[in-house]
Structure formats: structure tokens, C-alpha cells
1. Who wins on relative contact order in percent (Cα under 8 Å, 6 or more apart) among I, II, i.e. which is largest?
2. Can you spot which of I, II the value 1.8 was calculated from, given it is distance in nm of label points 7 Å out along Cα→Cβ at positions 32 and 72?
3. Which structure, out of I, II, was helix-only ellipticity at 222 nm (-39500 (n - 2.57) for each DSSP H run of 4 or more, over all residues; to 500) calculated from, if the result is -13000?
4. Tell me which structure, out of I, II, gives 2.4 once distance in nm of label points 7 Å out along Cα→Cβ at positions 48 and 64 is calculated.
5. Ranked on Cα Rg over 2.2 N^0.38 Å, which label among I, II comes first with the largest value?
Structure I
Amino acid sequence: MNLRRGYESDAQKYHPRLRGEVFPDECAVDPASGMKNYIAHEGQGYNTSANYIRQTLKMCIARGRSSQRRDCEDYYEALRLFGSALHTLEDFLAHS
């Protein structure tokens, strides 16, 4: 959720999982929500923090339901995903 201007335009040359260029409209404030567009303004062609939370919680629920016991990989992955979603949710307050 920490999106910085001046981000290396081709950061994927360092690691393929890094995102590409940050566009000026992503950092603009959405007048309807009062938040920057990359946080909660969906349907603009870039992934938002709100969408990340939603998708991560869906994966968390699926992994949690598939875990048969508390000492298996699915259970620990569900906890990790839950923590990732909550961390991003906390950033809503920190960045709004």
C-alpha cells in the first residue's frame, strides 16, 4: 500500500514480482472517498488496496477451510494471508 512517486519505472528488471510504473492518476485523491486512488478507487486498470484485501481474505478462507488440522501448511498459510490482509487494512487509517 505504500506507493511512492519516483518509483523506479522498470522495477521488474530487479524482480518480476515488483509492480511496474506508478501513474500520476494512481496518486491523485478520489473526491468521493477522500483517499488516494490506488487505495480504494476501483475499475481504473490497476490493483487497489481494497481489492488486495478482498482477494487475500478469499484465499485465506479457502486455505483455512481446506486445512484439516492446525499443524499443516494450509493452516499456516491461512494465518499468513489473514495477517497480510489485516496489515493492509491498518494502512487504510494510516494513509487516509
Structure II
Amino acid sequence: MRILHGNAIATIPQLAEQFHICDRTVRTIVREMEDQKDRYGNYGILSDGNLKRVNILAFTDYYNYRDMLKSKNGKKHVPPYNPQEIAKAMGFYMEIMV
């Protein structure tokens, strides 16, 4: 059996644990990401009331380019969002043989 590794959606506590940052920092970043719909589309953040699920690939991209994306001039120099490249770098396409 072949299994492709990875789950692209995470809760705020899961992101805090994975990125070794506090819960409040994750919530701040998620709020900032909500202003980036033009970059991450409708599926960067899935929200149902207080329950939020975040696309890990979008979060990783925003976390990496956060300072540049918040700056009007820096935004011009950020490479396009490429979820496939991020997923590959994070091992999402790694096959596990069981």
C-alpha cells in the first residue's frame, strides 16, 4: 500500500505546535492572512464561527514572507504563491511504503 504523507489543513493549536510559536502569534498571523485573499484564495483559511482551520501551505508561505507582504513596497518583490513547491519542500509528496 502506498500512502502520500501530509495533511494540508491544521487548527491554530496544531500550527502553534508545529511552528514552535505561541497560540496568540498564530492567531495574529491568521488575522493578517485574512487580508491576503487575493494571494491565498478562499481556501487559505476555513472558518465556521470560532473554529478556524488554516491551510498549512498558505500559512508557511505567509510566515516566510510576512514582513514583505505587510509592506506596500515589499509586496512587489514577493514571489508568487506556489503551494506545490512548498508541499514538496515540506515532504507532502513523499511516498511511504507500508
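Every read-out reported here was derived from the displayed coordinates using simple, explicitly stated rules and does not represent laboratory data. Because the structure is predicted, anything quoted here is derived from the model rather than measured. Cβ atoms are built from the backbone, for glycine too; each structure is taken alone.
1. II
2. II
3. Label of the originating structure: II.
4. Matching structure: I.
5. That would be structure I.
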